[in-house]
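Enquirer: What follows is a set of structures to go through.
Read-outs: derived from the displayed coordinates by stated rules, not from any lab. Only a predicted model underlies this, so the values are computations on that prediction, with no experimental measurement involved. Cβ atoms are built from the backbone, for glycine too; each structure is taken alone.
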Structure P
Amino acid sequence: MKITTNTLLALAIMTATTPAFSQDEAPLDALMKQEKLEAELKWLHDENIVVTASRTPEHINKTAATVTVITDAEIRNMGARTLMDILSIVPGFGVTSDNQHYTSQFRGLQARSKILIMVNSHPLNTPADGDAFKMASNLIVENIKRVEIIRGPGSAIYGANAFLAVVNVITKEAADVDGAEISAGGGSYGTQQYNMMFGKKINDLDIYANLNFLDTDGYKGFVPQDMQTTFDNIFGTHASLAPGYTNARQQKYDLDFGAKYKDFAFKGRYFKDTIGTFAGAALALDEKGFEKFELLTMELAYSHAITSNLDFSTKVYNYYFDSSGFYILFPPGYTNPGGAYPEGMFGTGGAKETKLGAETQFIWEQTTSNKVVFGAMVENQKQFDVSQSLNFNPFTGAPLGSFQDVSSWANWSKNVSRDILAVYVEDLFDIRDNLRLTAGARYDRYSDFGGTFNPRAGLAWEFSKGQNFKLTYGSAFRAPAFNDMYVMGNPVIAGNPNLKPENINTIEASLGSEFTKSTSSRITLFHSNIDNYIGRSAPDSTGLAHFENYGSVTSKGVELELKTKFAGGSYLSMNYTYQDPKDSVTGRVADVPSQRVNVVANWQINRQFNLNSQLFLKGSTPRAQGDTRGEVPGYGLVNTTLIAQNLSGRWDGLELQLSLYNLFDRKYVDPAPANTLPADYPKPGRSFFAEARYKFD
């Protein structure tokens, strides 16, 4: 897809945000002072009030960050089925396929381990690789109340992985459900999904639970050639399953539960997902390989207002993640100089990870115009029970003669742990009613690589009624993951225990305008610079590469937004992103487009029917240096969802939903690296999902 200069100029006037705060409004912190309890209960229902940006409720236009809020009504209207569907409409975000099914890009950079994803402020990123997308890519939406996205660094208050952005998924509680709700749905690729939700307030006790089950054959994308095709051509074999189809079979259980009693709150989540290896562990098609992920998180929190202007909160938490898999690298009949594999080259591997920690935070309102947030955190991260079984020698490629446990001499990583200590402080100071200064910093100390200090500062100024300007600076870091430091037993790549954390410095300037009470806009300019970027070195004389800190990466661009609300719940929102990412070593960053456009139109036809349509446009994508294939063509997709609700009589609690994805059956792909899949990663054609939901009071 080519986006012309005229298109760019047309979209440049379509800038959007939520309405700005007015000079004649009472300051938000003064209102909270007078009606503190009411505000705390109300803020989650107001898309103009956010908590993630500064760990305390504040108006979106006063935050020291560029923030996007997606509400549960918007999620339902658009027919989103996973968190990735939600993120796909956020300015700067791009959701793409790779051989781990889904990943994300943000502002022109690959973001798998560079985005902090939290559920109720509890991070999902794993210690092994810093990645949260193993769980988050398939996170259910039924129990989501709202999603707050901080577009830009957040390490000054959240620490590691809050590098490019912070995503906080805030789930429903007892009062939001007030009864029971069940749903059942099905659609393309043999998909079936069931959900049960319950929430009730009994005197001072609130209890809540949500159980979700998903089973699907998954999209079977056509692959004309794979890596085994290449080996067939070299060794004269005929082992490849290509032309063939991808393996995305999936079965998932997701249980979210919690209780609250006065000042105490408990939240937990259990998640188990088994999913096929898509195009094969080594990009050679297979029909049997799978990965299995199991997650258990628990958190006990206590919060109390010590005085009228001093709030105290503390929590202890545990995170347990178990990953394993059966990986068929090459199919039966594969051969190499080391020998033949009549049953195929395959292996199993896995590890367990834990995060055990505690955090304490104070919020002190010194005056109605000054609020200070400060806190401390301690955490232990551990990787253990690392194991591997293979039917081949990973160093020579020769057959072992049997499938055996090689953990003692050829494990893929090792058992390791690290301790973290962090302190942070942030001051929110209203210099005037229409001018807020936010300044803060956080220091993190890691037992394995040392300390890192990350400040941030921002000014939010409503220079005239309905017009506001933000200028922000933020620093962030991505801690070297255990895989970066300790991966071994691999003939291609080795870890480096001497790695330093990646660092990013971002400057943003943002202008928001409220044209009318229903139409608003925002334009945001950003410039980011990454130092100590972690990547692969050139192979040494033995052909082995190492992870190392090298060079720098910069990304700059503009995000334009426009939103108009109509009577009766209808709305139109649009955003456009231009991004220019460059690597000091390789030049233009590969596999990310320069331009993206999202348009969402919601029509509340009447009390019973709502129609929502989304248009996604993605520009062409450049290849990596040395890749002789042409650019990946851009494309446009349309999704649409029709909802029937508020039906009369005995069906009053029933809601029906029908979603059509890729309505016009567009054929498109996401880029695959050179020397892997020549035809790139195939993407789904037209598909549908239908669902019935019933609410019991």
Structure Q
Amino acid sequence: MTKRWVLSLIACAFLVLASNWGFSQAVFGNIVGTVTDPQGAAVPNVTVTVTSQTKNTSVTTTTNDSGNFSVTHLIPDVYKVKFESSGFKTFEQGDVPVSADGTYRVDTQLQVGSATETLEITGEPPQLQTDKSDIALQFNSTYVQNLPNFNRNFTNLELASPGTQKLTGWSHASTENPQASQQIFVNGQHFSGTNYQLDGTDNQDPILGIIVINPNLDAVTEAKVALQQYDAEMGKAVAGYVTAQTKSGSNDFHGSAFWYRRSGANQARDPFTQYKLVNGRFIPPTKWQQYGGSIGGPIMKNKLFFFGDYEGQKASVGVNNQYSIPTAQVEQTCSQTTGFCDLSQYLGQAGGGGGGGFQTGQVFNPNTGTLQGTGRTAFPGNLIPNNLISPQARAILGFFPAPNSNGNNNGTLNNYIAGGAGPLTANNWDGRIDWVASPTINLFGRYSQQWFSVSGAPGLGKAGGTGFGGCPSGCGLAGSSNIHNYSVSVGVTKTFSQSWLADFRFGWMHYNPETHKFFEGTTPMSDIGVPGLNITNQGAQQALFTSGLPAFQMNSDSATLTNFGEGLNVGRCNCPLIERENQYQGVTNWTKIWGNHSIKFGADIRSASNLRVPSDANRTGVLNFDHLTTSNGGIGGIDLASFLFGDVASFNRFVSQTLTASEHQ
């Protein structure tokens, strides 16, 4: 085992041996070039000074015997490069933009003359990248802030890259992703294979594969989306990687402020769900606001700089949901203990279909026929004696509101519309310090915090169902969530000599969602006589985790009843959920410049502890119903009738023996 480790470390140490100059820095950028005389011959020993145009900090090197030079480990900024040599005019190239993980070439031909004469060139040098082979898009701060970007969502920038596609038809619940990380495929690879980095340290939740700190656009000085052929330093990624660098201060004070607001005042109505007045309105009240600002400047000019930003969000986005619930006739007739439960409205309208069955909507007596479900007797006119109806199902019928829409299929489908809005609140801020400790030592440190609160009420009242919360990050929430995300990144660069350079980085991130059911703490199933769902005799924690409603899910090919109750697949709430993820990261990169070549080696060590106690399946229970229970060999039958008989087709729930079992990587 020891031998294997030694061989692995040796292999990692010599990952890169490049001709000319080849560098890869997740945080820093590089300036390289060649200096020649008017005849094109190399000029050695030219003093090259690279100066930040915003901080007035400088790095100095000299050209080698081949006239080549390199200055690495530069914080993303705009620089001026000055060339000085005896017998030649001084040459200055200004406005050289340096990006993280980017190498910019400044080749210079010196002119014969006095060193006191200066030839100054302004304007960016050519941007053709010849020193790196990765396929990537670079976004500077102007692009990041000014490109059209709905809701100012940083992860949307990834969609501006070729070969990217947003996952549709599925998304993480907003209770676990209020930061609204987009699920994006890169070149067909799963979204969880995209590596997110912030200031050179990991920024991806290891379980859900989403971004942890979705940065404020005013805090981003640049972003890079790499799609192919990225360097070994980005080894965690299997799809692409997205890096963002936060801004640093300068010798001048700079700031920004923004406020965006949208409301439903001029919002168009959805003709399918907003054709009916609900609480006196076609469209529920809607208001979305995003606001914040930034400021940066010097603490000590040319030495110590700060940057800070804040972004807040308050949203209450109105939505209308459409449901299929028991008709007024069903609620009235099936709530009795005598007489008949009348399901005649469903004849010829719905039901059946599995395995090619004919959709008649006819209900068959599940107490007749064979064990295989054939030879059953039909209920004439779909009139079911009430003494066959489950008392518990009858009680649950009372949870439903009365239909308020004619719907379709004789009023049996899409017959209830409800509207509402759930609040989403976010408070996010970053702070960064940059310190030029000496001409050979530079340090930076950043702290980020993002707090979210999101909630929503169910659309079917006591019956639960899809809710109104979670917008705009993921509508349909019935429940609540509080999430506190944190991130720290610290970096140090050290120049030991003109040929030995190193950088060290430390990162920490914390992801901590905590979710709750809307009806948490109540025992509605025990109250109506359903045993074993709300468990109250095994301790307070078990009682809390199994409180509230179970999930009632209809499995028919053409369901006559909307899924209701609570849970992830009903109200978009993985609740209750306890999750605490901590990751510590140490990174070091060493660069040895050897003539016209460079050798780079380093290490990336991460320690992660993850505690996740989920409810992917409702801990109170998931009760599945289908039409087969009340069909005749797959012909006819409706899931509503199966529910009324209390015939559960299948049942599952999430159970864990411990609430503290974590895993370590």
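Enquirer: A value of 21.2 was computed for mean count of other Cβ atoms within 10 Å over residues 416-423; which of P, Q is the source structure?
Expert: Derived from the structure labelled Q.
Enquirer: log10 I(q)/I(0) by the Debye sum over Cα atoms at q = 0.06, 0.07, 0.11 Å⁻¹ computed as -0.34, -0.47, -1.26: which structure among P, Q?
Expert: Answer by label: P.
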